[in-house]
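Please find the structures below.
Just so you know, all these numbers are worked out from the coordinates, no wet-lab data involved. Remember, predicted model here, so these are calculated numbers, not experimental data. Cβ atoms are built from the backbone, for glycine too; each structure is taken alone.
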Structure 1
């Protein structure tokens, strides 16, 4: 075997009490893409999804050893790209288990977090290499080099970070893949597709139908540069590349035909951005007559009524808006310009009016937040009454400008990478100019309960999704999230 790609499992630690039945079990799309690219180049490839299969580090190490690969790659991603940091502690445990069982195994780490902190990752995590950026070219070149030995040129591969004696070398990155249509389709055949399940809220009203579940992309990157987001670290700078609608529909067709998938997530950081791209994809889905339950990210300032109607016809039953704050001054402070509270209310109402459910994402603990502004955000969320709402405590993810500012300002950051997970016991959000980390986290946890137990919200859920979904939400709220920093007070 030339290469085995591993999706480590750290779900119980990063999602805590929510890990068993509420969070999605998501296909590792990037592992499937990298596997397909390597296979297309003629290399033998396997993927082990330790998370989906519930494999311990030791069990995974045994499987790797049985395959006897030339190279083992640990793909550190999650339900969103920022989750790369959450999963780093788990990845370390899997690498160490492999090194105990097979000390000469060559390993690499890939993901947003390793790309953000390549030198630190190489020194701390016990891996032989870090692959920065998209990884396609870097990983396949590394396989080829290992098959023939380093030679006189050493590890002179673009995007590779490696040990050079007592030094750490980080090579300049290769160019990005210019045409996404040149990438082969994701290698779903290497994954246990029957084990994946959608988020609970995506299947409100039919919670027993969360499987099967698939993930697609129609673009990579994002043209925006929000201070709390680290996405551009993976691609080198803000920007976006699109896959053709023809290729997108081929990917959907594979999931529907070969794996009977109905629930789909579009992983694009902002799918509803380029109107002709979105429209063409919707037209093809409608033409094929699929019966899909899709969710995707959108922006308040990029949708209109015509687009919403077409999205609904195509099976987009959920759109997620990054609303972040109900305080316009707070939004300006994190580069969320271009829309205000009135725009948000208008678009949320229009989305609901089109028959599409709204997932609202809000953040507490943005740099200028105080108790008044956070309460304003919570009240705004209650006013909007989205079909589901996520409340996050602001984290300074490695690769974001918030992280750089926190390091420069010597601000306390989580002691472990798990501490960057919004739902872990070790969670430590950023303090603001006015509030401590403890203040922010306590407010966040109380806000989540207050919103989802609000009579207006419960009434909405009862009418739209039925009594079983209401009971599910009540069971969800009964699962208390343990917080170490709040125990210490």
Structure 2
């Protein structure tokens, strides 16, 4: 039993020392993890420093028989705290990065990391139950033997840390190698590659708009609709790929890893093109399972996704919750966001850094009082009980005339689905009356009110929900505006 207790002490020393050193070597990552577990911002830096320091202090306690019991009590306290934090996050449906061993090794919180921590917590319990005076063999009979064995233990930990970093460098070297291969593939013999048809990667349907319906065959030829996918109450991460896409090839391992990691929490759906045989050959049986196929890129282009690989996040209720993440780095950033943030929270979205304008989703509209062209008073209470498509237009804007015409057509259509409309416009009141609209129309010089409701240029519009909160980003242009309610303008 004495030998067993010594092995437990050395195991705990190694685990806590590696964890402490790993966290101290990655202070930024440690702060991000502490914040993701719900620590208030004023305490993030302090906790991110104190946790690894405590791990190191308790680790060194295990090298001494006299201090081992104290170290066991501290280690158990830490493990119980970690386990409690993991359980809270899992119950809330979150999966923040545990950052258990800092930069050396980290993974999203899940059953695997929870079970590992519970097993580790059993080790200090054994030492505590054994009592203060029964902590196993000492590391030596003389001071010189003890010093030598302590030095060996410390060197072992440093070797593990160094080995982990070496392994990480090898892994990063493989990634660099794949990117060099990709650059060579794209080089085209020194000739410039024209991609005029591809559009701007920052283009996208507005966040908050319903994801467009579709009917696409899967890899086995069975037709699948978006309505069918909505029957599964999970968020969706659409991955747009292609069998001839070079960057997609470099991400195959990551695609497979993410599909396994998010299973049961996010439905990852691959949308590709060309034949089933080509895709099975490129992506393999596992990734091809459930894959949807376009003839070319026709559906992706509807979403303004004209590059591969690309990813788009959609909420469980079918609304777009991200701009397209285009390219390997952007996709990894999106996945990292989904790991650490609460994507089930109302109003969650991921903004593309290339997109201009502030997104106000989730913000309550401020108090205001205006009068429409009929003399009716309009306040924030106008938005209660029904979703409102709120337009921002101008009589001097060339493209706004197209939107006015579409509003007229929509007012006379049977598919309004209970959505209310409201127009804030700058311009002559008589000109605005001549459009003959039944939608309440407010003249708003210099957009003093509209600017606080999410306006970003003209013609534009935002959705305001039945609770008076902004539910979408500002949609610019006729097509984007109507996409907010899933309608295609004529």
Structure 3
């Protein structure tokens, strides 16, 4: 279990620093108490990590559920306790989906779309973190939508950030970039100690030191409160206990609770399965996650999270890719990061609240770059338009809308190319030179599967056959023929006599 501790421990610390502001940001965007996000991160790390079969996937609160959480609060009469009941029920639904083997859905996502999702998320991470690296922190951390509540969008926020440039933040960002690049390109090759104390950890420590020096007046710069991590700080044990909540079990009779639970279960399961597929592709050892077990693990996590006042949980690609990028080898890195969230919330909130968001932005920008390397775009282009176009559409749609809509757009385009391919390859018509009683012989060979999508093309081919000829319709390779196609051949055979066309059918070789 601990044989890869030298890799898992440093990776888990990086994931912890990445997850911390995301947990808080998603809670803030959802309108729930901030500690609900921390709870979801802890449960996603420890509970889901224990039960999951995913080696490198990291779970926690996800931006894709923000709108659902916010709307549910209104739908459920302004009661977070009723919402936590819906989270518990959603977890039960996911457990049932796991036993029903619904995880097979993950195998139907085209690889071009999954690669597009990874690149799209990489670019999205970069674009969303640039304002934080410059000191403009008005966007809620974790809100990845294109259009923002303040009337801005992803690109206008970057332009606007230059109008509010904070020199103190910029110094931290520039030096942090230099540290990570120097670490990755030079120092890590010099001595193994630089592989243990990796660049992101140094960046965070540097950020804390600079933040402390700014506060002390050592440098003539300052950071605003919204440019720092914000963890709730209980004064005593009773204050800590009060940060946890519980579901309103009487709300189990409320039909709106069940509707909310069903929506959460479906969206959370889809996001998890997408992330599982993407994480497995990033895994350098190409291990395969058992998807049905993952649905059960996510369900258990959501039950626990709902019982103690946490947000809904999914597997999250940002945290998972950070885990892989910085050397995680087993799921112990996921579990460790959950423990770090727990301990930090209990003991070190005052220290963590000194971390500049710009330090974390630099780490995330490097994660984003590794997900969206230019070489990937080039390799996808070389594979041809059937791979490149769905890949590109997925990226553009993710940047312009959100993750699920982007994936849906990519899948639709992928299906379109599949239908075109099936349309073009459903049959083959040859005209033989040999004459038989002055008749030209045509051979129409059908593919294994011919669907109603091929109906128009089949009719067109049959109509091209000249009168006074013979046509051999070869069904020997066909496994499935749609009723529409069978009907076309029946009609053609009945009408062929009027054109003096002889029809011969072959069913087996």
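One of 1, 2, 3 was used to compute distance in nm of label points 7 Å out along Cα→Cβ at positions 298 and 346, and the answer was 2.9. Which one was it? Label of the originating structure: 3.
For which of 1, 2, 3 does helix-only ellipticity at 222 nm (-39500 (n - 2.57) for each DSSP H run of 4 or more, over all residues; to 500), calculated from the coordinates, equal -12000? Working shown, then result.
Numbers: 1: -12000; 2: -14500; 3: -20000.
Only one of 1, 2, 3 returns -12000 for helix-only ellipticity at 222 nm (-39500 (n - 2.57) for each DSSP H run of 4 or more, over all residues; to 500), namely 1.
Who wins on percent of Cα pairs over 33 Å apart among 1, 2, 3, i.e. which is largest?
Details: 1: 37; 2: 54; 3: 47.
If we compare percent of Cα pairs over 33 Å apart over 1, 2, 3, the biggest value is for 2.
Each of structures 1, 2, 3 was scored by mean count of other Cβ atoms within 10 Å over residues 378-385; the highest score is held by 1.
Upon calculation of Rg/Rh (Cα atoms, Kirkwood Rh), for residues 234-361 alone from the atomic coordinates, which of the structures 1, 2, 3 produces 1.01? Intermediate values should be presented prior to the final figure.
On the way: 1: 0.99; 2: 0.95; 3: 1.01.
Source structure: 3.
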